[in-house]
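Nothing in this text is a laboratory measurement; each read-out follows from the coordinates by a stated rule. Just so it is clear, the model here is predicted, and its values are computed rather than measured. Cβ atoms are built from the backbone, for glycine too; each structure is taken alone.
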Structure I
Amino acid sequence: MDKKKLLRIILTAILLVGAVVVEKTMGLEVWQLLLVYLVPFILIGYDVIGEAVEGIMKGEIFDEDFLMCIATIGALLIGFLPGAETEFPEAVFVMLFFQLGELFEDYAEDNSRKSISHLMDIRPDTANVLRNGQLTVVKPEEVGIGETIVVRPGEKMPLDGKVTEGTTSLNTVALTGESMPRPVAVGDDVVSGCVNLSGVIKVRVEKTYGESTVSKILDLVDNAGENKSKSETFIAKFAHVYTPIVVCIALLLAFIPPFFGNSYMEALPVWLNRALTFLVVSCPCALVISVPLTFFAGIGGASKRGILIKGSNYMDTLANTGTVVFDKTGTLTKGKFEVEAIHPNNFNEKELLHLAAHVERFSTHPIAMSLKTAFGNEDDGCSVTNVKELAGNGVTATVNGKTVHVGNSRLMDAIGAEWHQCHKAGTIVHVAVDGVYVGHIVVADIIKEDSQEAIGSLKELGVKKTVMLTGDRREVGELVAQKLCIDECHSELLPADKVSIMENILKAETDKEKTVFVGDGINDAPVLALADVGIAMGALGSDAAIEAADVVLMDDKPSKIATAIAIARRTIGIAMQNVVFAIAVKLLVLFLASLGIATMWMAVFADVGVTVIAVLNAMRALNTKQVDE
């Protein structure tokens with residue numbers, strides 16, 4: 001909060017009370033009273049007058065400072081007209097209340113910025129770097145790629161890299177909005193901005209500070225205001241057209257009606273007063289201030305939940321989402337294979353997994369890794385020899401003297417093993433021992449825990465269609481779509497096919513219903529860029545996601561998509577509340593002012609009072625907890 005402005009407001013209020021007492025008790029002349037009231041008026045209004053003069057010099061005449069100066073200076077001088085009553089206290093009070101409204105606006109914006117900066121309090125101050133066997137404290141910008149840094153418990157991770165020594169848990173709440181600590185050990189990637197909770201770790205730096213996750217996110221948040229929403233753009237254009245029209249109407253209101261009275265000079269003060277009241281009411285402060293502030297607060301509220309929206313224009317689009325298109329792998333599924341079922345054929349289930357894991361023990365293929373992980377105990381003394389990889393079909397090896405083949409149905413056909421189909425969808429790994437079929441193992445990409453909740457929440461929000469795109473086999477894609485109740489599924493797609501399908505979806509959409517694409521941001525950049533809004537999820541540490549998408553979800557939860565849409569709709573709703581409220585009150589008081597019914601006090605409420613109410617309402621957009629209720 002601006003303490004100097006607050007002090008000026010308090011001093012002006014005291015001086016205004018003193019001036020009123022002087023006016024009531026001392027019987028001064030009008031010009032003497034003007035001097036008395038000029039002291040508090042100049043104290044509270046010198047900066048507004050300065051801004052108005054600066055605007056005139058720049059050619060930007062019709063702003064709220066200009067209108068306020070005309071109205072208050074006019075109120076100070078109107079008492080010098082024949083038969084007119086003085087309005088010195090009103091003039092000072094209007095300026096005082098205007099500054100009070102500005103103070104509220106500054107406070108609200110500071111509060112919003114503090115909320116974001118507290119959330120984004122991830123910028124590391126220093127890094128402990130190992131150089132020549134000594135630990136040196138330097139700025140993160142001074143650390144090069146390949147150097148080793150040491151991060152102690154309680155310290156922020158200064159740079160992106162890979163753990164080379166030690167284990168710990170990381171607090172990622174500032175990045176993801178989630179409070180669950182993330183365990184890391186040797187070989188794991190870590191990103192800047194996390195807080196080390198427990199152990200001391202050494203990290204080999206893999207990105208300079210300028211390319212680090214924390215730097216990219218801070219830039220994203222700082223620049224979020226550059227992409228203006230349609231509502232903000234409309235309000236700015238509206239103010240530039242509206243304000244000169246209002247000034248012209250006020251001039252006509254002041255100088256034309258007196259011609260129709262008995263005495264022009266007698267009627268002039270009355271109509272001047274009405275025109276001045278009209279000017280005070282007409283200030284578009286509530287609209288110009290509250291609408292951008294609402295979007296700013298909405299972006300801040302979303303970032304608290306680990307949802308980074310790159311500009312308020314994307315809020316407009318998100319609020320009108322009609323179709324959500326998902327990539328499957330890594331978005332709705334975990335993107336890593338797990339053994340889902342073991343179906344032996346007159347064979348022991350454990351032994352079947354044991355043989356498959358041993359044959360695949362030297363492979364780094366994701367399916368092989370899932371088999372080894374499921375078995376868990378490769379070092380059990382078994383003899384594994386003659387390992388051969390059969391390109392495109394599988395692997396064969398000798399395990400404890402038995403020839404074991406592990407692979408697809410083509411491999412089984414090649415060795416004459418009588419295999420059979422599996423009723424479950426997924427990748428089927430067939431196993432044969434000495435040419436005899438002994439069963440198969442179903443390996444599948446597991447659906448994320450909250451994917452079903454995500455689709456259900458989108459339908460509750462009124463999203464009309466959900467679509468899934470995948471390069472996986474048709475039966476696998478359709479099974480996932482069926483489990484999640486997705487409306488439309490396209491399988492066995494190449495990257496170019498995804499772009500083609502997205503183009504067709506976009507052609508079919510209406511102006512009021514936009515299309516959102518959700519992907520992992522690594523291999524979906526073309527489709528992310530093509531959609532009305534591209535949402536990248538699981539972006540913790542992903543440069544491609546942060547750069548390619550319009551909205552970035554910093555964790556792996558697809559349920560955050562519905563949260564982002566709900567926040568956008570709530571933010572738009574608050575902005576529209578402010579627009580309707582401000583315009584309704586202003587039109588009413590403007591009408592009363594033109595009839596001479598509205599007083600200067602009513603005008604003050606219609607301008608500054610409405611602005612304060614609108615600003616306070618805008619601050620509700622910071623609180624995103626209500627979207628879950």
Structure II
Amino acid sequence: MIINMAAADQEPHVPARFYKDLSYLDGFLGTVGDLQKAGVLQDVVLEVEDRRFPCHRLVLSAASPYFRAMFTSDMAESRQKAVVLKGLDAVVFGEILSYIYSGTLHVSLDKVQPLYQAADLLQLDYVRDTCSSYMAMNVERSTCVDLYKFADIYSVDRVRKSCLQWIYENFQITSSDEFCSLSVNQLTEIISHDELDIKEETTVWEAVVRWVQHSREDRLQHLPILLPHIRFNLMTSDNMAAILEHPLVREDSGTSEVIRNVVKEASCLQTRIGMETLEMVLLFHDRKKKILYMNPRAGMFLSCSYSTEELHSIKAMAVTSSNITYFVATKESEEQNLLFLFKYNHVENEWEHACMSSVTMFPRLGKDVLKDEVHLVEIDQILYYLGVETRSDSTLVRMKKYSWLSDQWQECSQLLVDGLSKYSAPVICGSYLYFITKSEMRRYDPSQDQWDPRTPPGINLPVHTAVAIGTEIFCTDHVFRQIMVYDTESDSWQELQGSSNREFPSHLLISNPQFFVLENELYVRLEAYNTAIEGASIYYMVYVYDRYVDAWRDLKITLPNHYYTLCRSMCHVARMYQPLLDAVCAHVEV
């Protein structure tokens with residue numbers, strides 16, 4: 001036997017492997033930052049305004065294509081010890097350098113626009129994208145016009161779209177000085193859009209007049225450009241007569257002629273989205289993912305499904321003063337103590353992410369908890385998340401408010417109400433939140449972050465539902481036996497006399513009332529159980545209160561009983577785009 005000694009001595013083949021040190025990047029970046037702080041190995045000085053920033057060419061070139069081109073080409077700057085950078089703010093450039101050397105970026109509303117400009121110049125994609133996300137996330141009443149103008153100049157489409165959508169949905173901002181700072185082209189784009197949420201076209205005319213009169217001598221020449229975008233064909237004859245008598249029109253005969261020509265040529269212009277909205281009560285069936293939209297006054301009852309697949313359970317909802325509908329819900333794939341915010345897109349009939357951070361549900365703190373509820377409310381365009389924990393001897397109300405600037409939920413003062421309060425009702429009236437129980441009433445003042453005692457309702461039974469109309473709050477007990485009215489201005493209660501005039505058949509058990517307000521009228525939805533029929537199920541009735549005759553009127557409708565798992569202490573009302581509802585919803589027989 002011949003043995004190949006070379007083969008015998010050969011070691012078995014071991015494949016090569018690649019290893020990646022995950023801590024190297026952080027360590028390297030940290031070392032580079034330390035060198036910058038210590039002023040070691042710096043080989044160039046950048047001069048911005050009146051400040052000097054010693055730096056490393058290699059680090060700047062690695063971070064920014066702008067600096068890479070500057071220091072690796074035949075440009076004069078590649079050979080200079082000091083380089084002057086123009087068009088940059090020194091404070092903002094300091095933030096840019098901090099990011100380059102640390103990877104950490106600090107963004108605030110007062111710096112985000114110059115920070116975006118600097119990032120755009122220096123070709124720092126991450127900084128630019130982060131700034132645009134931050135601006136889009138902070139679009140609200142006080143920022144929307146300013147951010148829109150900036151996004152329009154720099155073609156930041158995401159921010160521009162968010163601002164326009166906010167302005168369309170909140171056209172009442174036309175009374176602000178910021179609105180009057182728009183350019184004629186920007187104003188034209190806004191008023192020409194179908195999605196303006198307005199009830200009357202005269203609102204657009206009034207906005208244009210305010211804009212012109214803000215700088216009359218300079219802007220009067222733009223009036224003929226703006227007029228064709230006002231839909232005069234949608235106005236009444238009385239409105240048109242008043243406009244033709246307006247000083248802006250009477251002083252210039254050419255303007256009135258333009259208006260008449262616009263009326264003739266614009267007869268086919270369609271209505272704005274806000275003109276075809278109808279106040280509807282929104283009632284959810286969480287398990288079947290269905291919504292019932294109803295307006296008993298108009299005789300409209302529509303049902304449709306919603307398909308937000310990732311939702312697990314809807315916990316609460318709120319309709320804001322600007323008609324934005326939000327709800328908080330858990331997700332299938334996330335921890336069940338996290339709540340995520342969604343909002344309703346009226347134009348697309350879709351529930352979409354609200355681009356707001358999640359909020360953690362309040363943990364139970366007390367023993368013998370009878371029930372805990374989640375509420376979402378709005379006070380002066382700020383969202384508040386409430387956790388109400390009812391115990392055997394007290395009720396604890398904990399609250400967080402959402403900060404648009406930081407995208408964070410901030411803790412607010414909590415409220416502890418002593419005594420058994422199995423039923424309670426939070427309600428917004430004006431700029432305050434009221435929390436009502438049978439024996440207590442507290443008012444939360446957001447400006448002071450404190451709860452103040454108010455006169456309790458003195459009701460004989462626990463408060464089950466409450467709703468505000470103007471400066472008054474209406475509440476009733478869980479069997480709709482006693483109705484109380486609170487005047488927020490005088491801090492006084494009185495019983496609604498019409499409640500004593502209402503009689504139900506003796507075989508009906510009435511419970512679980514829920515108030516809602518449609519077109520400034522008070523309605524109540526009631527559960528009724530017919531004891532005369534064995535095995536009969538619960539059904540629902542709707543009554544409206546006629547204040548002139550001080551009586552409740554039965555609307556003679558019976559609603560489907562499987563929609564009402566999310567009403568809480570009140571039913572929510574929003575202005576819905578009726579043509580879209582007609583297209584996607586099915587009519588419900590009542």
Structure III
Amino acid sequence: MTKKQKSLLTRIIIAAVLFIIGMVFPLEGVPQLILYLVCYIVVGWDIVWKAVTNILHGQVFDENFLMTIATIGALILGEYSEGVAVMLFYQVGEWFQSYAVSKSRKSIASLMDIRPDYANVERNGKLVSVDPDEVQIGETIVVKPGERVPLDGTVLKGTSAMDTSALTGESMPREIEPGMDVISGCINQTGILTIRTTKEFGESTVAKILNLVENASDKKGKTENFITRFARYYTPIVVFAALALAVIPPLITGQEFITWIYRALTFLVISCPCALVISIPLSFFGGIGGASKCGVLVKGSNYLEALSNAEIVVFDKTGTLTKGSFAVSEIHAAGMKENALLELAAYAEDYSNHPISQSIKKAYGKKVDTSRIHDVQEIAGHGVRAIIDGKTVLAGNAKLMVRENIKYTVCNSIGTVVYLALDGKFAGYIVIEDQIKEDAPAAIKLLKEGGIRQTVMLTGDADAVGQKVASRLGLDKAYTELLPADKVDRVEELLRQTSEKGKLVFVGDGINDAPVLARADVGIAMGALGSDAAIEAADVVLMTDEPSKISVVMKIARKTLRIAHQNIVFALAVKFLVLGLGALGYASMWAAVFADVGVSVIAILNAIRAMSVRKYKQS
């Protein structure tokens with residue numbers, strides 16, 4: 001609880017005690033007036049002061065003005081207990097609102113906590129603790145177990161387990177060793193790490209994320225903008241309506257002005273739009289905070305609102321649905337065992353750092369004895385010839401087999417095929433493919449179960465490769481062999497297929513998909529942990545490499561919108577009902593208190609539900 005919240009709570013308690021004394025021990029005349037005035041001043045002086053200062057600044061019609069006029073009016077009319085009660089319960093509602101907002105902010109606290117307090121820098125042979133802002137690129141920092149990594153950098157020395165949960169929402173630590181890049185905001189768990197910084201603090205991952213979260217509330221959705229516009233026109237209308245209610249009926253009917261002034265004051269209290277003005281932004285703030293718990297950064301409530309109306313989800317392939325890393329998927333040996341064929345391929349490809357070669361060596365999994373390899377010769381556009389254990393080994397594409405007049409079995413599998421020959425005879429082939437992410441099939445299934453009308457994949461890969469991936473994942477469409485400009489054209493075409501309110505979401509890696517991310521209604525960057533380009537380019541950033549998080553954030557978005565709409569309908573229905581009763585004299589100031597404070601508290605409690613994400617994290 002903040003100091004401001006504690007102060008207000010203390011004032012509420014003191015005022016409540018005085019109010020109870022006034023109700024239990026009825027006083028009359030001046031003592032009664034003094035008691036209730038003291039009570040009113042204790043609990044409501046700040047509201048009156050805000051109303052006065054706002055009027056001086058030209059901001060007349062707000063809830064402070066409504067409360068001040070209504071309560072002071074009740075005191076003037078001699079309705080001391082009701083005037084004080086309205087202010088007391090209004091402040092209870094204000095405290096509750098403040099507490100709710102604090103609770104909502106704590107849902108983003110895991111992100112805000114990622115800001116490091118200090119950095120241990122090696123200077124002149126000593127370890128000095130300084131502010132992260134003072135550390136320059138290329139300096140060496142030391143991060144001890146339990147400390148937060150203060151800046152992005154590369155590990156020079158040490159191994160450790162790194163807790164990335166504040167950024168990704170995942171509890172599984174990452175193993176860190178020399179040569180690996182680490183990003184700011186993560187917690188070092190076990191060993192001491194020596195790191196060379198690669199960015200200044202202002203450009204580091206943690207600074208970019210903090211800036212993103214702090215500015216998320218600037219981008220309002222249509223529902224929030226509607227409430228802002230509604231309050232702008234609604235408040236002055238009800239003030240003038242209350243004024244008319246106080247003056248016109250007694251002039252026409254000849255009744256006493258006091259009766260209608262009391263009704264007008266009750267009307268003002270009822271009309272206060274607190275429930276809407278507070279609970280709607282709080283709903284969206286809670287939704288954004290709830291998403292952040294799952295490692296999803298939403299840059300504004302407008303994107304949350306758009307996600308709730310998503311109809312078409314378009315995916316980039318490489319790095320989004322697939323890992324973007326090659327792996328051996330098939331081994332077909334002819335005249336030898338499969339592990340012997342794999343060994344030949346690994347030895348023949350040992351000289352190369354090409355991704356295909358790397359995947360073969362990784363599948364082999366053993367150290368290559370280079371003394372067994374001689375006379376390696378690369379045949380451009382075909383493959384390689386090498387002498388291994390005194391035998392001639394050929395490894396390459398089908399053109400190499402044709403060139404060397406080797407009869408071979410054509411592979412019909414989809415992927416990159418490496419054919420091998422041993423001493424002029426066909427030895428078999430190895431198929432290498434880009435791996436589909438383990439999480440991808442479930443992600444597509446969850447999206448379809450969540451009501452997404454169409455799932456589409458865009459890729460520059462060959463048609464056979466693209467269609468195979470699409471088929472495995474159960475996608476509705478796949479557009480293949482596309483250039484970057486073609487992807488934008490396809491997205492334009494798909495945008496025309498959405499309904500009037502429907503939105504198109506594009507999911508990419510955020511690095512080479514910037515034009516498409518920008519053109520889509522909502523651009524989602526995948527696996528953005530440490531990727532500056534992704535954080536900059538996208539509207540929504542998934543800090544992990546899990547496509548299933550897309551359906552998670554869509555569920556959160558729909559729940560948030562549902563809560564916001566519930567609050568709008570509930571608040572307006574109660575307001576207009578009690579306003580009508582108040583104007584006709586059937587609603588007292590106590591009913592007005594419920595219509596204002598009671599509705600606000602109920603709406604705030606409902607809004608807090610947007611932060612609950614436990615069931616989504618399990619899905």
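Here are the numbers for this structure:
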quantity	calculated
Distance in nm of label points 7 Å out along Cα→Cβ at positions 280 and 304 from the coordinates reads 0.6; which among I, II, III	II
Value 9.3, calculated as distance in nm of label points 7 Å out along Cα→Cβ at positions 32 and 432, assigned to which of I, II, III	III
For distance in nm of label points 7 Å out along Cα→Cβ at positions 368 and 504 computed as 3.8, the structure of I, II, III it came from	I
